Every structure is written in structure tokens, then in C-alpha cells.
Structure 1
Amino acid sequence: MKIFIVTDIDAFDETFVENCASFFPEWRKEKMLRYKFLKGKIQNGLAYLLLIYALKEEGIFYEMPEFCYNEHGKPFLKNYPGWYFNLSHCKTAVCCILSKEEVGVDIEEIASYKESLANYVCNDKEIMMLEKSDDKAEEFYRLWTRKEAVFKMLGSGITNDIKDILNTPYINVESYKSDNLWVSISIKNKKC
């Protein structure tokens with residue numbers, strides 16, 4: 001399992017989008033160009049390029065990846081059976097993970113701490129942990145990315161069990177901090 005990240009996405013411009021549009025498959029080009037704002041187009045283009053790069057790094061790339069979608073809208077690779085991926089982006093970064101197991105990833109820039117949001121997404125134990133933390137914002141975004149990565153691995157979208165999703169017994173979650181970013185990866189436990 002490898003994760004691939006591009007930071008400083010503000011360094012990309014309209015030329016990048018035009019270059020992507022020149023060789024992306026028609027379905028991906030249309031998806032990228034549907035975004036209203038340039039940043040969304042750039043994030044979309046970078047995500048797909050990271051997936052291509054990940055497939056090349058694994059030595060299995062033979063054609064442009066095609067997506068199919070499960071009943072909840074989670075994409076999977078139609079033409080790379082047995083391989084799973086997930087994409088995520090935030091204001092300053094885009095990431096892709098590729099694995100032989102079902103996987104989810106989330107990346108977030110650490111922003112200000114909002115107590116109302118924490119109360120909405122965190123259970124009592126997590127709220128107590130946040131209250132004891134020296135940096136509530138950093139700890140909250142670590143928790144948030146962990147929860148989002150699990151939902152993305154499950155492919156269910158964020159549901160009403162957001163407060164307790166990290167208590168799911170058959171899922172492993174790892175988190176990494178880089179500069180002002182948290183990245184969390186979730187994967188099903190192979191023992192289950």
C-alpha cells in the first residue's frame with residue numbers, strides 16, 4: 001500500500017488543466033471540466049494523475065484507469081481487478097492511495113477549532129481528549145481525517161454514526177502529520 005501526495009496545488013494553472021484535457025479519457029476530461037472553479041479542475045486532474053502514477057509505480061499500468069461505482073457512489077477500478085484506490089483533496093493538497101485491500105484516505109489542512117463541529121462529530125471520550133489537548137485544532141483534524149477515511153473505505157458516505165465510527169472493530173486506521181496537514185488511511189483488518 002502506497003500513498004501519493006501533491007502539495008502546493010496553487011502552483012498549477014489553466015495550462016495544467018488544458019494539458020490534462022488533451023490526453024485524459026473523455027469521461028474524465030468531462031468530469032474535470034464540469035468544475036466551476038479552476039481549483040476544482042486542478043484538484044480533479046491531479047487526483048487522476050496521481051492514480052496513474054500509483055499504477056505505474058506498482059508496475060501494473062497498461063491503460064488509463066476506468067471507474068465503475070458502487071451503490072453509494074464509491075468508485076472502483078473497472079480495468080484493474082483486485083486493486084483498490086481512494087482519492088482526497090483539501091485546499092492545498094491532493095492525495096491518492098492504492099492497495100490490494102479496500103482502503104480509504106482523507107487529507108485535511110489544519111484550520112481553526114470549532115467547538116460546535118467537534119460536538120457534532122465527536123463522542124464523549126473524544127471530546128474529553130480534545131479538552132485535554134494542548135492543540136485542539138490539530139487533534140480535532142486528526143480525528144476528523146480518521147473518521148472520514150473510514151467512511152471513504154466503507155463507501156457509505158458520512159452517516160449518523162459519525163461519533164462512533166472509529167470504534168468499528170475490523171478497521172485499522174493510521175494517521176500522519178506533515179507540516180499543516182493530517183492524512184489518515186483506513187484499511188480492513190485482514191484477520192476478520
Structure 2
Amino acid sequence: MIKEFTKGLWKENPIFVQVLGMCPTLAVTTKALFGFSMGMATTFVVVSSSVVISLIRRFVPREVRIPMFTVIIATFVTAADYFLKANLYQISKALGPYVPLIVVNCIILGRAEAFASKNNIARSFLDALGMGVGFTCALIILGSVRELLGSGTVFGYAVMWGGFTKWVIMVLPAGAFLTLGLLVGLFNVINSRMVKKAGCK
């Protein structure tokens with residue numbers, strides 16, 4: 001059962017392996033806090049929707065499963081969006097339209113169709129939680145690198161020295177593509193070495 005959770009952290013990481021959810025990944029990671037907030041909102045939606053879909057999977061006709069999944073996901077997205085607007089307005093404003101767009105996030109629809117609709121509640125919960133945590137960690141890493149080099153801070157706290165020259169490109173769209181490409185490459189190098197080590201044993 002634990003493998004259902006851990007696969008989303010590394011082996012099937014939504015960003016570094018499956019390369020899903022690129023729209024919010026590239027758009028909101030100018031700061032680590034924004035990446036964390038988007039990740040938490042996505043985790044809430046994917047876990048909640050997966051549990052509900054797994055619970056009702058036997059009662060939903062195959063012909064209408066996708067529209068039904070979309071309605072369930074949209075309900076939880078609306079709840080997350082309203083929560084952010086009511087309690088964390090500045091973050092909600094910074095994330096802009098990307099919270100409502102969680103409805104069409106490939107990670108959530110993919111887990112609903114490929115896993116939650118075919119497995120029990122416990123397995124669906126662990127699978128969704130692993131994917132959500134993996135997505136959140138990737139956003140935090142990406143946002144931290146961009147914020148560190150672009151602003152000299154991480155989660156708003158000054159990290160770089162006083163005379164540090166900020167890399168303006170890192171807070172621009174080009175910086176998002178550059179950072180993501182380098183991190184995916186680094187992830188692949190580490191993963192290939194781990195596979196080789198496992199093969200030698």
C-alpha cells in the first residue's frame with residue numbers, strides 16, 4: 001500500500017517524470033510561497049475528488065464517467081478557490097485564474113480516470129495524496145530556485161548577500177522554462193544513477 005503513496009513522490013512524479021500540469025507549474029512559481037499554495041490547493045482537490053470518485057465508482061455508468069468526474073472535481077476546486085479568497089486573499093490574487101483552472105488539470109483528471117475509478121478508497125487516497133505531495137514538492141523546488149536567483153529570497157526571507165545581483169530572467173516566463181528544464185535534467189540524471197546502482201546489486 002505504501003508504494004501507492006511513494007510513487008508520486010519520485011517514480012511517477014507529476015512534474016519531473018510525467019510532465020503534467022505545466023500551465024500552473026510555469027506560471028505561479030515566481031515565488032516558493034505561490035508554488036506551495038498552488039500545490040496545497042491541487043492536493044486538496046485531487047485527494048478529495050479521488051476519494052469521492054472511488055466511493056461512487058460502481059454506481060456511475062461508463063458513458064457519463066468523464067462529465068461526472070468533472071463535476072466532482074469542479075465542486076472541490078470551487079471550495080478551494082473560495083477558501084483562498086476568504087482567508088488568503090493576497091495569495092488568491094497572486095495565483096489569479098490558475099486556481100479555477102485546476103478543474104482541467106491533467107493530474108487530477110488522470111488520477112480519477114486511471115486509478116480512483118478502478119480502485120478502493122484506501123488505495124485511491126494514498127495514490128492521490130502521493131501525487132499531490134509530489135506535485136507540491138516540485139512546485140516548491142521550482143519556486144525556491146526562481147525566487148532565490150530572481151529576488152535573493154526564499155519564502156520571503158533574505159538568503160543571498162547584500163551585493164547579490166538579481167537575475168531578472170528568473171521571474172520571467174523564460175526563467176520558468178529554463179529552471180524546469182534544468183531540474184528535469186537533474187532529476188533524470190539522479191534517477192538513472194539510482195537505477196544503475198539497483199541493477200548492480
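Bear in mind that the values in this text are calculations on the coordinates, not laboratory data. What you see is a predicted model, and the numbers here were worked out from it, not measured in a lab. Cβ atoms are built from the backbone, for glycine too; each structure is taken alone.
Have a look at 1, 2 and say which one yields 35 for relative contact order in percent (Cα under 8 Å, 6 or more apart), as calculated.
2
Consider the structures 1, 2: one of them gives -12000 for helix-only ellipticity at 222 nm (-39500 (n - 2.57) for each DSSP H run of 4 or more, over all residues; to 500) as calculated from the coordinates. Say which.
1
Given a value of 18.2 for mean count of other Cβ atoms within 10 Å over residues 81-88, calculated from one of 1, 2, which structure does it belong to?
Going label by label, the one that fits is 1.
Using FRET efficiency 1/(1 + (r/R0)^6) of positions 49 and 177 (r between Cβ atoms, R0 = 25 Å, to 0.05) for the comparison, can you identify which of 1, 2 gives the largest number?
Top value of FRET efficiency 1/(1 + (r/R0)^6) of positions 49 and 177 (r between Cβ atoms, R0 = 25 Å, to 0.05), among 1, 2, belongs to structure 1.
As an exercise: distance in nm of label points 7 Å out along Cα→Cβ at positions 129 and 145, calculated from one structure in 1, 2, equals 2.9. Which structure is it? Spell out each step's value before the answer.
Values: 1: 1.5; 2: 2.9.
Only structure 2 yields this read-out.
Kindly point out which one of 1, 2 the value 1.00 was derived from, the read-out being FRET efficiency 1/(1 + (r/R0)^6) of positions 65 and 153 (r between Cβ atoms, R0 = 35 Å, to 0.05).
Going through each structure in turn, the value belongs to 1.
If Cα extents along the principal axes in Å comes out at 63, 54, 23 when worked out from the coordinates, which of 1, 2 was used?
So the calculation was done on 2.
For distance in nm of label points 7 Å out along Cα→Cβ at positions 41 and 113, which of 1, 2 scores largest? Walk me through the intermediate numbers first.
On the way: 1: 4.0; 2: 2.4.
With respect to distance in nm of label points 7 Å out along Cα→Cβ at positions 41 and 113, the highest-scoring structure among 1, 2 is 1.
Given 0.60 as the derived value for FRET efficiency 1/(1 + (r/R0)^6) of positions 17 and 137 (r between Cβ atoms, R0 = 35 Å, to 0.05), which of the supplied structures 1, 2 does it correspond to?
Traced to structure 1.
When Kirkwood radius over Cα pairs in Å, for residues 89-160 alone is compared over structures 1, 2, which one is greatest?
Ranking 1, 2 on Kirkwood radius over Cα pairs in Å, for residues 89-160 alone, first place is 2.
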